[in-house]
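Asker: Take a look at these structures.
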Structure 1
Amino acid sequence: MVFVIKASTLVEKCYLKVQQYGVEYLKSAALGTKHQFQFSQIDCVLMSPGYMLSFQVGNEVFKIQTKPYRQADQDAVRALLEGVRQGFVKM
């Protein structure tokens, strides 16, 4: 199963997909690069008071705005945290 947080606007495409063995992240105004990481590569996960989800891989920090009352966002955050804790998500 794949859990997705979508935070796209008219000028920018942004999403985070939490999959069985890692995450796929894209934030792009025109031509962007998808980033893929295994859970074991993620060093830190933070949620700001404004519900901005951030995760760090090495020296890079990736951010996506979440909607706290959206069930899909809650499920994706839960899956991300569980994956980082265990190194993979059991689905």
Structure 2
Amino acid sequence: MAGGDEIKDTSGLTDADWAAINKLRRAYDSGGDEALKRAYKDLCKGDPIRWVRVMGAYFPDYVREKLKDAMADLGMTIEDLRDIIRKSESPSSSKH
């Protein structure tokens, strides 16, 4: 990934995601594969959502399929997820 793979989908990345990507790149540049593995683990433990977005930027199809599989295992559909997102973005949900 940061060791040579190219980013394929930047559409969902935030400034903080780019900072994480740059940190991964620096880890690889300074310490190779082992440092990159440690940086990945640290990112996943510290911010798993950011980790998914970063991984999704490099491997969008793979991450999308894995998320669909995980949702299916939970009995969720894409429409269920869209409903959750809509509800979380509605003005009334921020009053709590």
Structure 3
Amino acid sequence: MSIKHKGLRTNRFSREPKERIFAEAWEAENKRSARYDLLDWLLAENPNQPLGEVTQRDATVAATVIQWLGSSVGQCFLRDVNEKIKNEIKGE
């Protein structure tokens, strides 16, 4: 069985284009390698040598979180985190 990198709320895409864009980018990123997906590398016990440990549940959870980043709440989260990063780099 091939792992699918789709979130739980794809029905929101028609009214939430940012969520769709985030989800599509995540799915595309996970198709770049013929052997292992990006998520395989991120979750591998040995990050230098993934063994395909990712489950469908892992992929669904990750895709749902990535899609959420495109939501209005997720966008606020990203804005707040980026502001904290900027302030920390400035030394504030």
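Just so you know, all these numbers are worked out from the coordinates, no wet-lab data involved. All values derive from a computational prediction rather than experimental measurement. Cβ atoms are built from the backbone, for glycine too; each structure is taken alone.
Asker: Taking 1.4 as the value of distance in nm of label points 7 Å out along Cα→Cβ at positions 30 and 54 derived from one of the structures shown (1, 2, 3), identify that structure.
Answerer: The structure behind it is 2.
Asker: Something else about it: Just checking, which of 1, 2, 3 has the largest value of Kirkwood radius over Cα pairs in Å, for residues 6-45 alone?
Answerer: Of structures 1, 2, 3, the maximum of Kirkwood radius over Cα pairs in Å, for residues 6-45 alone occurs in 3.
Asker: Distance in nm of label points 7 Å out along Cα→Cβ at positions 22 and 78 computed as 3.5: which structure among 1, 2, 3?
Answerer: Value 3.5 for distance in nm of label points 7 Å out along Cα→Cβ at positions 22 and 78 corresponds to 2 out of 1, 2, 3.
Asker: Of the structures labelled 1, 2, 3, one was used to calculate helix-only ellipticity at 222 nm (-39500 (n - 2.57) for each DSSP H run of 4 or more, over all residues; to 500), giving -18000. Name it.
Answerer: This value belongs to structure 3.
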